[in-house]
Structure 1
Amino acid sequence: MSSAGSIQILAERPVGWLKEDSSEENIALSSRIRLARNISDFKFPINSSDTEREYVKEVISSAVNSSGIIKERLNFKIFELSSVNKRFLLERNLVSKNFCAGDIGSELILDGDESFGIMVNEEDHIRMQIFSAGFLLKDLWEKINEKDVALSKEVPFAFDTELGYLTSCPTNVGTGMRASVMLNLPGLSILGHLPGVIQGAEKLGMTVRGLHGEGSEVIGYMYQISNQSTLGESEEEIIGRLEKLIQQIVLFEKNARQILLQTRKNFVLDFVGRAYGALRYSYLISEKEALTFLSALRMGVDMKMFNSLNIGKVNKLFISVQDSHLQKIYGRELTPTERDSWRAELLREKLSN
C-alpha cells in the first residue's frame, strides 16, 4: 500500500490514543514512551548516505516482520508525502518535527490502531514509541519493553556495558528512553502558578514542552512533561520519578480549579463560557484560537459544567480542527482564509448538537 493510502486509512479512523469518553477528570490526556536504538556497526543516520539509510531501513523492516511486534502494519515513506500529509502525522503526534524533514530511508512503520510505531532513520536508526490515553506509564513500559526485547533478537543494538544504549544525541545515551505525559493545566495558568511548576519540574530533571514535543509551541494550556536525561538510572527509576511529579501536578491543578470555584466562580464560568461561545458561534477562527478555546472547554467538561458535551467530542474536535486534518475532512488543500472559515463551520456544526 502506498504512503498516501495509509494516510487515508488513518484519516478515516479516530485517534487511537485519545479517550472516546470518561467519567473521570481528564487532566492527563495521554502518555507516551519512546525508545531510541541504533544498529551495531552502522553509522548514525545523520552521517549516512542515501544508500546506507535505505539498507538500514530494509534491515529494520525485515526485523519488524520477523519479530511480530506489529499486528496491522501501515507504512509511510516520508519523502513521498506532501507537506499536508507530513503535518497530518505530526498533528496526531506520530512523528517528530525533525522526522518530517527526513529524506530517502526515512519511514514510519505504524500499527493500525496507532498505539505503537517506529520512526526509521530519524535522529537514530530506530525511534519506537507507544501511546495510550490517560496516565499509564508503567503499563506502557511493560508493553514497549516486550517489543524492544523481541526486536533486539532480530537486530543487534549498539550497546556499551558502562554507558548503555548508544545514541546520536548524548542526552539519550543510557536507557534511550523518553517518557512523557500530556497535561491540560488551565487552572494553574489562570492562578499564575504555572511558571513555578515548570521551574520545579526542571529542577527534578524533567523538561516541559508544547503540544507536539520538542521544538513545538505551547498552545492553550497543553503541556508535555518528560524526563530530560536517560543516563545513570534504570527505566523503572525514571518512570517512578516522572509518575510522582505528574501526580503532584495533577493534584495542584485540581486544587487550583477548586480555589477558582470558591473564590472566583463567576470568572471560571465566564472563562469557560467565552471559550464555548467563541467555538460555537465564530465564523472565522484560527487553529491556535480553536485549540486554546478547546483546552479551556476541557476544563469545563471536567468540572461538569455541561450536560450534553463529553470528553469524547472535545477530543475529536481537538484533532479535527488542526490544519491538515481539516483539509483531509474537506478533501483538498485550503487557503489560510478557507481553513479559518471551514474550521469555524465544523465547530458550529459539531457543537450545535
Structure 2
Amino acid sequence: MTELWFGIVSMTLTMYVVMDGFDLGAGVLHLIVARNNEERRRVLGAIGPYWDANEVWLIASGGMLLLAFPRVLASGLSGFYLAIFMVAWCLLLRGISIELRSHAQSPLWRSFWDVTFVVASILLCVFFGVAFGNLLRGLPIDATGWFSLALFTDFSANMPVGILDWYTVLVGVYATLALVMHGGMFLCWKLDGELLARCRRWTLRAAIAVAGLWPVMTILTIRVNHALFENFRARPLAWGCAVIALLGLVVLFTGLRRDAYRRAFAGSAAFLLGLMGATATAMFPVMLRSLVDPALSLNAHDVANEPDGLKIALRWWLIGIPLVITYFVIQFRLHAGKVSAPEEGHGY
C-alpha cells in the first residue's frame, strides 16, 4: 500500500508539472511572442480555460501528502516556509493579472498587469525548479525529522546548505527552459499566423536547449546525489521512464518539423512525464533525503499513514480520479481548435 500511495503522490505532482506547466511556460513567453494587445489577448485566451483548473493539481498533491505521508508534508512546509509564501504570492499575482488586465482600457494599466503576469510566471518556474533541486540534492534533516534552510549560504551544494546554491539554481533554470518549451508547444497548437511563427521559433530554441542540457543536468545530479544514480541503474521502471522522456523529445522535434503541433505538444508532455517518473522511481523509498545522515531521511515506509486509512482513501481515490479525467477530457474537447481574440470588453 505504501508503494501504491508513493506512486499516486508522484503521479499527482507530475500531473501538476504537465498541466500547469504549459500555462506557466505560456506566461513566460507572453510578452516575447505577443507584440500588441490583440496578440496578448489571444495568448491569454489560449490558456484561459485551463490555468485555474490546472492549479488544482498542486492542491491535490498537498492533500495526498497529508493523507498518506503527513510527516513529509509537515516537515516540508516548515522547512520551506519562506519559499512557500513566495510561491503563494506569485500564484495570486498571476491569477489577478489574468483577470484584471482588461478591466480598464488604459495601455498603462494593461502593460502593468502583463509585466506582472510574466514576472510571476518566471518566478514560479524558477521556484518550482529550485524546490525540485533541493529534493534531489538533499536537506539538512536532523534527528527530530525537521529542517530549516537559509535562502543561501556559500552557494556550494555541501553542508551547510541553503535553498539556493549552484545546483538548485541550475535546476531552476533548466526547469524554466523545459516549461517554456512545453508552454510554447501548447501555444503553437492553439495559435496561428505571425503569432504562431514567433512561438515556433522560441519553442524550438527552448527545446534544443532542453535536449542539449539534459545529459549535463544528469551528470550534475549524479555528482550531488550518487545514490540516486545507483538506484536508477538497478530499476527497470526508471529506465522505461527515461525511454519515454527520450521518445517524447523525438516526437516533439518531428512534430515541429512537420507542423503537427498537437503531436509535438504530446511529445513535450511525454518528456516531462518520463523525466518526473524516472526521478520518482530512482528516489523511492526516500521522500526527503537527509544530508546530515542518510539514516535520518524520511522514508516512505517509515512515515506512511496507517494501512487501514490508506485502503479507505484508495477507494475514494478510485471514485474521484475517473471524474477528474472526464472533466479534463471534456474541457479540452470544448475548447478544441485555434484561438482568436474575443471582442473588446469580452474576456481577456
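Given that mean count of other Cβ atoms within 10 Å over residues 148-155, derived from a single structure, equals 16.4, which label among 1, 2 identifies that structure? List each step's numbers first, then the result.
On the way: 1: 16.4; 2: 12.9.
Matching structure: 1.
20 is what came out when relative contact order in percent (Cα under 8 Å, 6 or more apart) was calculated for one structure; which of 1, 2 is it?
Numbers: 1: 20; 2: 24.
It was calculated from structure 1.
Match the computed value 0.35 of FRET efficiency 1/(1 + (r/R0)^6) of positions 60 and 188 (r between Cβ atoms, R0 = 25 Å, to 0.05) to one of the structures 1, 2, and report its label.
On the way: 1: 0.05; 2: 0.35.
Clearly, the read-out refers to 2.
Assuming 4.4 is distance in nm of label points 7 Å out along Cα→Cβ at positions 12 and 268 as calculated from a single structure, say which of 1, 2 it is. All intermediate terms of the calculation are to be shown ahead of the outcome.
Working: 1: 4.4; 2: 2.6.
Corresponding structure: 1.
One of 1, 2 was used to compute helix-only ellipticity at 222 nm (-39500 (n - 2.57) for each DSSP H run of 4 or more, over all residues; to 500), and the result was -26000. Which label is that?
Numbers: 1: -15000; 2: -26000.
Going label by label, the one that fits is 2.
All of the numbers you see were taken from the coordinates with simple rules; none came from a lab. All figures in this text were calculated on a predicted structure; none of them were measured in a lab. Cβ atoms are built from the backbone, for glycine too; each structure is taken alone.
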